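What follows is a set of structures to go through.
Derivation of every value follows stated rules applied to the coordinates shown; laboratory data play no part. If you're wondering where the values come from, they're calculated on a predicted model, not measured in any experiment. Cβ atoms are built from the backbone, for glycine too; each structure is taken alone.
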Structure 1
Amino acid sequence: MNVSADRIRQARIERGWTQQQLAEIANLSLRTVQRVENQAVASNETVSALCAVLELSRNELLLQDPTRPEHQAAAARLRLLLPIAVMLGAALGSGLTVLLMSLGGAG
């Protein structure tokens with residue numbers, strides 16, 4: 001699972017814990033804590049242990065996975081709306097340009 005290494009490191013430092021202390025409290029190896037903070041990857045069991053000892057929810061630690069179906073649906077909607085937004089912006093910009101040019105020529 002992809003996790004927020006920065007959030008984990010921040011929570012550990014706020015408590016004044018070293019990586020070794022976090023490992024001991026969470027019943028993890030030092031190497032696991034180092035890997036999580038350096039590579040931002042953790043197993044489900046490691047995430048559960050870190051959530052428990054750092055008093056954080058899974059949502060606070062997990063990074064959003066773009067391959068999950070709900071994120072794919074949101075990305076598909078964005079891909080549909082983006083061209084419409086671009087065309088709308090172009091039309092508004094053109095209209096504003098015409099208006100400004102007509103006002104400038106009248107003066």
Structure 2
Amino acid sequence: MADISKPNVAITYCRLCNWLLRAGWMAQELLSTFAEELGSVTLIPDDTGGVFEVRIGDELIWSRSEKGRFPEIKELKQIVRDKIAPARDLGHIDHREKAHK
């Protein structure tokens with residue numbers, strides 16, 4: 001059973017565009033990375049066309065229509081981390097960022 005005290009990530013994806021695999025892969029990556037911090041990741045099919053949005057609770061953290069693209073998994077993990085576990089080191093994802101600065 002999902003821990004309601006932990007945040008829920010919801011990924012709304014366009015079913016008509018066949019984005020289920022992308023949404024599922026991103027959900028799996030988030031659950032693997034944030035196994036201790038997340039209560040659940042929910043996939044929500046949408047049939048209005050072109051929708052790909054990620055929310056933590058009620059807060060929209062990514063919108064394909066606003067950004068004009070899908071998130072890279074690295075940036076999505078960093079955004080989620082910044083919202084739910086800001087002190088958490090994401091390992092090689094963060095270290096490569098720091099090395100290039």
Q: Compare mean count of other Cβ atoms within 10 Å over residues 44-51 across structures 1, 2 and report the one with the greatest value.
A: 1
Q. Here helix-only ellipticity at 222 nm (-39500 (n - 2.57) for each DSSP H run of 4 or more, over all residues; to 500) has been calculated and equals -11000, so which of 1, 2 was it run on?
A. 2
